[in-house]
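Laboratory data are not the source of any read-out in this text; all were calculated from the coordinates shown. Just so you know, these numbers come straight off a predicted model, no measurement behind them. Cβ atoms are built from the backbone, for glycine too; each structure is taken alone.
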Structure I
Amino acid sequence: MAGRERLQKVMARAGLGSRRALDDRIAAGEVRVNGQTAEPGTTLGEGDSVELDGRKWEVKADQPTHQTVIYFKPEGQVTTRSDPEGRPTVFEKLPRPKDGRWIAVGRLDINTSGLLLLTTDGELAHRMMHPSGNVDREYLCRIRGAVSEEQIEQLKKGVRLEDGMGRFSDIVPGEVTAGHSWYTVAIMEGRNREVRRLWEAVGAQVARLKRVRFGPVFMPSSLRPGRFHELSATDHRVLREDVGLPRRSTELELVPPGRTPGGRKVSRRS
């Protein structure tokens, strides 16, 4: 059963405005819940009613069908919906979701390529990004020059960055080519440019960085830059279970009287 959710969150999900705009309308006394003027901080539960601009809705619980995709982000794209500098964004390359909108599960900076997970399941996205989810990320790194054992040990033990301590949970050496060393590293956090900053903190310079895994999701070998692969409903359920969520999410939805979640009319016998 769905728990209680903030009023503006449920209204925004129903397409009645942005959360910020709805916050203002609630503060102005324009929204009523169960016949009473709503206040900032009001929450909704199944069975409540909401009124706005002469329209009325009932609050019902629904189990939406979410979508999740793996996108191979190439270098040069940004992980934002729009960019003031006019740079291409990953969202321009994605299909329109059947319902809701794409949420990026963590970001990749413009110079980093690789696996980007996007979902319409906000609960899943939040849990996978939050440290409590214990979801690690794996990157393939090409480092300029050689890296010493002392530097590797520092990165495993932890180094101080401007926003706190950071460390790699695992470092696996790879091929050594002319002028470069390859490493696969795992990290439990997703702070801004953290992988690059960790290497730089021990005096190493990253020449190329590619994310190849996010939690249990690996980059498919057949996926090419700028392309996406949609996960099956079963894979989506596995992702939810992997971070301790129930197999299907239950969300509160605003439904006109006489209809069920999803817009279906309630059949009534005469």
Structure II
Amino acid sequence: MRIFDTHAHISDKRFDEDRDALITEKLLPSPVELVLDVACDLRDVSATLALIDRYDMFYGVFGMHPHTAVFMDAEKYALLASLLKNKKTVALGEIGLDYYYDLSPRDVQRKVFDEQLSLAEELKLPVVLHIRDAMGDTMDILRAHRAALTGIGGVMHCYSGSAESAKECLDMGLYLGFGGSLTFKNNRRGVETAQMIPLDRFVFETDCPYLAPVPHRGERNDPTFIPFVAEKFAEIRGISPEEACEAAFVNGCRLFGLSPVPAAENGRNVYRRL
């Protein structure tokens, strides 16, 4: 089994006390081969930069989250453009709209979302999208970028929309991300989406330290919990968890442009950007 966690926040402060121990003692001996650490507040990206510099298995995603969109300015756009040229950066994100918390004014969220999509198009990088209670405005903005999106691709992180909206996202070249919420008892939409998604258009993610799957709900999440998500997805689709993990792994490598190189001396696979 190979596991690719396409959306993690190991750089989060909840990992400060045991981050290196988690990686060396838990992740490295596990089937987890790749992790994308998402730095979504450009006011401090140092922890993500340290992770991707130190560990082969970690790659970076940088962008300004809708919660902090109000802090976006010319200086941070310049920083973002520089971060996106790092050899271990594979995507721009997580970006989008969040009308549930409304921590930034909605007009600011829409403006910053649109501008970051344009930057991703310019640099030909996929996007990682955070959408909550804002599907209508999101789809309007994505439709305006449809031509470019079908070329660069991206993922609807922690997708919670309808199966009907999922079909339009797929038509735009986007993938859908499934995480711990798929295992939650009343997640009817998640099950419906998992039933219809083509097996070459989904990825697995944790959003750790958040959204731990059942039976670990409420605990600190980490990439080694992905098999619980794979088991639920496999149950829905009538395949094995190993098949589900392998499909998600291959899909993630395709989307984010990662390819294996000869194994390191310790026997672990190493991946590089195409």
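State the single structure among I, II that was used to calculate mean count of other Cβ atoms within 10 Å over residues 89-96, giving 14.0.
I
To test your reading of the models, identify which of I, II gives 169 for volume of the Cα convex hull per residue in Å³ when calculated.
It must be structure I, since only it matches.
One of I, II was used to calculate distance in nm of label points 7 Å out along Cα→Cβ at positions 57 and 81, giving 1.7; which?
Comparing all candidates, it corresponds to I.
If helix-only ellipticity at 222 nm (-39500 (n - 2.57) for each DSSP H run of 4 or more, over all residues; to 500) comes out at -5000 when worked out from the coordinates, which of I, II was used?
Going through each structure in turn, the value belongs to I.
One of I, II was used to calculate mean count of other Cβ atoms within 10 Å over residues 201-208, giving 15.6; which?
For mean count of other Cβ atoms within 10 Å over residues 201-208, the value 15.6 is produced by structure I.
For structures I, II, which has the highest computed value of FRET efficiency 1/(1 + (r/R0)^6) of positions 161 and 225 (r between Cβ atoms, R0 = 30 Å, to 0.05)?
Looking at the calculated values, the largest one is II.
Computing mean count of other Cβ atoms within 10 Å over residues 169-176 gives 20.2 for which of I, II?
Derived from the structure labelled II.
For structures I, II, which has the highest computed value of distance in nm of label points 7 Å out along Cα→Cβ at positions 9 and 113?
Largest value of distance in nm of label points 7 Å out along Cα→Cβ at positions 9 and 113: I.
By the measure relative contact order in percent (Cα under 8 Å, 6 or more apart), tell me the structure among I, II with the highest figure.
Of structures I, II, the maximum of relative contact order in percent (Cα under 8 Å, 6 or more apart) occurs in I.
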